[in-house]
1. For mean count of other Cβ atoms within 10 Å over residues 77-84, the calculated result is 14.2, so let me know which of P, Q that is.
2. Tell me which structure, out of P, Q, gives 0.6 once distance in nm of label points 7 Å out along Cα→Cβ at positions 221 and 253 is calculated.
3. If you work out mean projected area of the Cα convex hull in nm² for P, Q, which one comes out largest?
4. Any idea which of P, Q comes out highest on volume of the Cα convex hull per residue in Å³, for residues 133-204 alone?
5. Name the one structure among P, Q that distance in nm of label points 7 Å out along Cα→Cβ at positions 197 and 229 of 2.7 was derived from.
6. Out of P, Q, choose the structure whose coordinates give relative contact order in percent (Cα under 8 Å, 6 or more apart) equal to 10 when calculated.
7. Taking 15.6 as the value of mean count of other Cβ atoms within 10 Å over residues 181-188 derived from one of the structures shown (P, Q), identify that structure.
8. If distance in nm of label points 7 Å out along Cα→Cβ at positions 45 and 69 is calculated from each of P, Q, which structure is the one that comes out at 2.8?
Structure P
Amino acid sequence: MNTKKLSIKCLALLMLSMFAFINSASAQELKGKIPATSLGQRIEQDFGLGTVSVKYYRPNTKGRKIFGGIEPYGTVWRTGANNATVITLTDTLQMEGHTVAPGSYSLFSIPGATEWTIILNKNTQQWGAYTYNEKEDLLRFKVKPVKLPAKVETLTIQFADVTANKALLQILWENTGVNVKLSTDIDKQVMANIQEALKGQQKPYFAAVWYYNHNTHLPEALSLMQEADKAQPNFYPTKYWLAKLYLKNGNKPAAIASARESLKLATEQHSQEYIRKASEVLTEASVK
């Protein structure tokens, strides 16, 4: 490259940096006085034993062609507007099977017609992708975009299909959607937490429900719920869970008796939810 071309390139980079600085400074000066063109949003989701949050700015299509248009295919995108989008994890999780440690990362992407690259970058203090440096990447992986049934005017990042250990992080804009699979293995840590709590004088009765839902340690779960029932003999939610645990441990007569007690107490307290739940256990016990 000759000196003239090098000088032009350096000048262009300098102007981009100045533009980013001026915009950032102006945004700070006017924050709270006039709204930004692309409004910011912070979303947070409890996940596993921690949380996942995303801070980003939300541009609108305004009738423009987005992907393959103002956001060219094959080019690094900030996955939003203004500052680079930042994702923060408080606990270790897997993104599309890749382990990611707790921390904050810039969430960049490279849109494509049939494939996107999702990027986690360790530099979270960036305006746009102007100073993006691939050497600061923590992780890159591929995902497939999908065509949305309806147009999304405002860029939306959201969590969907959330369970205790699985979720989708979705990027939705214009007619394109991208799903990033999140997962976490919490079973070992939860079991360790329960065992530690069991050492104390106040037993963690809630652990019995976790055991039930994960179909593990069922005799211990039943014992815990029996202790809870002794402590609060007129508490219909405890009677309900006791009935479910009796049934899962194979004691149908005890399950029916406990479900009837739960139903009676729930009826007296006008709890429609537990009237329904206790009735369901009675029906289940009767057909087994």
Structure Q
Amino acid sequence: MVKIDGHTHTELCPHGSHESTRKMVERAIQLGFDEYWMTEHAPMPAGFASVFGGPLDDYESEGLADSQVDDYLKLATDLQAEYQHDIQIKIGFEIDYLHDFTDSITNFLAEYGPYTQHNILSVHYLQDDDGTYWGIDYDPDELKTGFGQELHAPQRLYSRYFKTVLESAQTDLGRWQPDKMGHISLIKKYQDYFKFPELFDQTNLALIQKILRVMAKRHLSLDVNSAGLYKKFCNDFYPGTQIFTMAKQIDIPMVFGSDAHAIDEVGRGYHLNELFKRVDN
């Protein structure tokens, strides 16, 4: 079995630790990983700021600056070559799905996709009923400002999120379409802060089933992401046991990801992922 950490970031990530990417790779080698996927946050599309309602720092710190993309690719390819006999480094981006910016996303992937081996598609921003975007994982206050009414009916907020995830999975982003769906229960990052229900209701389970069927049809893998376990108001892995079990039942490929932004986060929680894989449906 190939041991993979399939979701990590680098010293260039604006909201990360800025710790050495080289040392992160060496940590993965120390832990016995066979593959290490660098999936840095892609730049936000031009014009996004004009339709974003949250704090300026959220938008500005989400992804690489346009001027950093070449630096990131050089950093990743240099390390890929240097450590080729110790670990297979795969290079890619974590792409934010944004309904109104699919042309920009497709163009970005068309330009930089040829330099990548794996890319992740994630939903970090939702639109309110007026079309304004709000971050769902920056801080609880932003989520409350954007979707305060739905915090009192969290299954509705879950539905808003899963409808967007479904749309992201269905959208054609061109030849270099991402091949992995990132942390598809991220809406629960603040579940313990807002006292959200642990389980999804039948309406949301039906949406999740649709997402998984699209993923199966389009050969998209599922990010089994341990980062939520270490978030003080989440305390669960993404995508959680309900979605994990449903995905396993229809043989969705699952790829562990630590979502590491620091050296000590590389590979964190890997053995829990392996435990779940061994549990019968």
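Every number in this text was worked out from the coordinates using simple rules, so none of it is lab data. Everything numeric in this text was worked out from a predicted model, so none of it was measured. Cβ atoms are built from the backbone, for glycine too; each structure is taken alone.
1. Q
2. Computing distance in nm of label points 7 Å out along Cα→Cβ at positions 221 and 253 on every structure in P, Q gives 0.6 only for Q.
3. Result for mean projected area of the Cα convex hull in nm² over P, Q: largest is P.
4. P
5. The correct label is Q.
6. P
7. Clearly, the read-out refers to P.
8. P
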